[in-house]
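Just below sit the structures, each encoded as structure tokens.
Coordinate-derived values only; no laboratory data. Here the structure is a predicted model, which is why all the values come from computation and not from measurement. Cβ atoms are built from the backbone, for glycine too; each structure is taken alone.
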Structure I
Amino acid sequence: MELNLSRPLAFFDLETTGINVTKDRIVEISILKAEPNGKTETKTLRINPTIPIPPVVTAIHGITDDDVKDCPTFKEVAPMLAHFLLNCDLAGYNSNKFDIPLLIEEFLRADTDFDINGRRLVDVQNIFHKMESRTLSAAYKFYCHKELIGAHGAQADTLATYEILKAQLDRYQNVEYTDSKGGNSCPIVNDIKALHEFSYNSKNADLAGTYCL
């Protein structure tokens with residue numbers, strides 16, 4: 001379905017030096033601006049963040065300090081980007097929590113006016129999470145192709161969880177992921193220690209996720 005636009009909608013994504021919105025910097029920005037008439041324009045820039053890119057982050061996006069050492073700083077490109085995004089609504093994936101706040105911080109550091117008041121913000125990840133259920137019943141149907149009878153009963157839920165894990169191991173047996181500790185590519189294997197490391201949220205200071213690191 002084509003987008004019904006009354007003004008330009010700029011989809012954008014950032015590659016950065018890390019995930020701290022106030023301290024980390026942009027190393028690459030890509031913007032796809034969709035116009036109400038259906039035309040699109042794309043702009044992608046590498047940016048010198050003026051701070052080192054940690055190796056663990058380079059392992060994720062592949063951009064090194066050498067790759068950006070001769071690129072312009074954000075301050076140098078900020079006026080051009082602000083003009084390109086003028087009167088645009090903004091869209092991205094997890095953009096409301098990360099990309100937009102970090103972009104605002106970069107414009108502030110560059111002393112360039114970039115006001116989001118009045119702009120409409122579309123976060124595609126939020127739509128995904130709201131529309132696609134994350135319940136145990138949904139996981140059981142997705143992985144095991146069966147309806148969960150007796151959901152919210154402890155025995156039924158426990159059995160479903162057992163079956164889901166086995167089905168996940170079947171589904172992902174040849175899939176690799178990036179190890180958050182060393183940035184290495186690791187296979188998902190039928191090993192409890194490995195599954196612990198993969199499923200444990202190391203960004204949380206406590207198991208409940210009340211406090212984040």
Structure II
Amino acid sequence: MTRFPGLTTPDSAPIVFVVDDDISIRESLELLVRAGGWRCETFPSATQFLARPRATGPSCLILDVQLPDLNGLDLQQRVASDRLGMPIIFITGYGDVPTTVRAMKAGAVEFLTKPFSDELLLSAVHAALEQSARARDDDAAIRGLEDRFASLSRREREVMTLVVSGLPNKQVATELGISEITVKAHRGRVMRKMRAASFAQLVNIASQLRRTNQ
């Protein structure tokens with residue numbers, strides 16, 4: 001089973017959170033998760049979990065449907081808006097079809113009805129942590145693109161926008177009221193600052209930025 005060997009610092013190591021109001025369930029799940037090679041933190045309520053600062057490394061949440069304050073489905077909504085990139089594995093002693101459908105439609109990676117096998121839960125945790133790691137990698141890449149775009153001057157952004165829309169340098173110059181030579185100079189700086197090795201790559205970068213800001 002993958003243990004994310006590249007993440008060696010305590011703060012960035014994968015962590016599994018467990019929210020269940022049954023102490024015996026929390027303790028047994030903690031033992032199981034730690035036996036699987038991951039860190040684990042347990043909470044008896046949604047409120048106590050939400051008071052915990054966000055994890056800096058890959059993470060997932062094992063969540064009971066029935067809780068004493070916020071129920072599992074309500075907590076799922078909070079996690080989706082406040083803690084992006086944290087997959088949820090639901091566990092319940094009395095699951096029903098509407099609840100299962102609602103949880104899965106909202107993005108849960110698994111919905112397990114007690115009793116379930118250790119192997120099934122560990123497999124779900126592994127898949128959830130892999131998903132979390134990929135999401136964090138994607139977020140980091142987008143933040144890098146946004147930082148590089150922010151480093152462009154106003155004119156460089158204008159040139160980039162027109163160039164990736166398909167306009168030739170001459171038409172860009174006409175649109176902006178500058179010379180074609182100046183357009184080429186701005187375009188070269190845009191390529192360097194955005195770290196685009198080719199025009200096609202610059203177009204792809206612009207497309208990623210547009211999707212992020214929609």
Inset, instruction - For mean count of other Cβ atoms within 10 Å over residues 56-63, find whichever of I, II sits highest and give me its label. - result: II
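Assuming -17500 is helix-only ellipticity at 222 nm (-39500 (n - 2.57) for each DSSP H run of 4 or more, over all residues; to 500) as calculated from a single structure, say which of I, II it is.
II
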Inset, instruction - Could you tell me which structure in I, II was used to calculate mean count of other Cβ atoms within 10 Å over residues 136-143 as 16.2? - result: I
Inset, instruction - Identify the structure, out of I, II, from whose coordinates Cα extents along the principal axes in Å was calculated to give 73, 38, 28. - result: II
